[in-house]
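The structures come next, written out as structure tokens.
The numbers here are math on the coordinates, done by the rules we state, and not lab data. All values derive from a computational prediction rather than experimental measurement. Cβ atoms are built from the backbone, for glycine too; each structure is taken alone.
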Structure I
Amino acid sequence: MWGAAGFDPVEIGLLSDLYWGLAPRAHTGGRGWTDEQLAAGEDRLRVWGLLSGTALTEQGRFARESIETQTDVAMQRALDVLGGEAEQLLSIIEPWGAAILEAGGYLTPLVRFTFDQRAHG
């Protein structure tokens, strides 16, 4: 969804860090991008009015939230097809997710907690 919205991987990563309530570059900075690539991405986001300094603007938060909403809409059909079997699928993939988290993979528990708290108040 982020590609269709006009964002490259650096830009969406930078927006996501802030959207999740993390410090600038907290996650994206460890994804292999150079400082120059990250700085250029931040500059583009500022030019577009999505960042002010190192903080998301209201427009930036709206842009990032719109991507989440579009993703939810796009995935709804897959969830509908699963129907009552969604719980079975989750029981299979949740251990994989736990193993990825335990190995330091994406998303970290802090990011999940922060996002869940913001989403559910």
Structure II
Amino acid sequence: MSQAEDHMDESSAPLIEHLTELRSRLIRSVAAFVIAMLFCFIFAGYLLDFLLLPIEKTMRELGNPNPVMQYTAPQEYFFTLLRIAMVGGLALSFPVIATQLWRFVAPGLYRNEKSAFLPF
């Protein structure tokens, strides 16, 4: 390996600049997650109905003519919708989070290390 191949990008920054960039990347990632989660929360009821279709079908086949989900606490339905929204929000915002992570880490990698991530 030559020195040119092992050369890191010309981005030697002091610690404060790194922390500032990390802060901005984290804020963008969290904002993307919250926006995606709120979007999924709007449709969480429909997603829950979709997820319950196989269970209801199986219960009808077993002889229950009217399968109903039972919630044992008043807030359980809300927390179920919230969990669905969180998982959906994470799935929708993952490309943004991965991009922010890459943009923070990439300047500190060697060129051969960067090429290892090219398939992704």
Quiz item: In terms of mean count of other Cβ atoms within 10 Å over residues 20-27, which of structures I, II is highest?
Solution: I
Quiz prompt | relative contact order in percent (Cα under 8 Å, 6 or more apart) derived as 24 - corresponding label from I, II | solution = I
Practice problem: For structures I, II, calculate distance in nm of label points 7 Å out along Cα→Cβ at positions 52 and 68 and state which one comes out highest. | Solution: I
Quiz item: Out of I, II, which structure matches 12, 36, 36, 14, 2 when P(r) over Cα pairs in 10 Å bins from 0, in percent is calculated?
Solution: I
Practice problem: Check the numbers for distance in nm of label points 7 Å out along Cα→Cβ at positions 60 and 84 across I, II and tell me which is largest. | Solution: I
Quiz item: A value of -21500 was computed for helix-only ellipticity at 222 nm (-39500 (n - 2.57) for each DSSP H run of 4 or more, over all residues; to 500); which of I, II is the source structure?
Solution: I
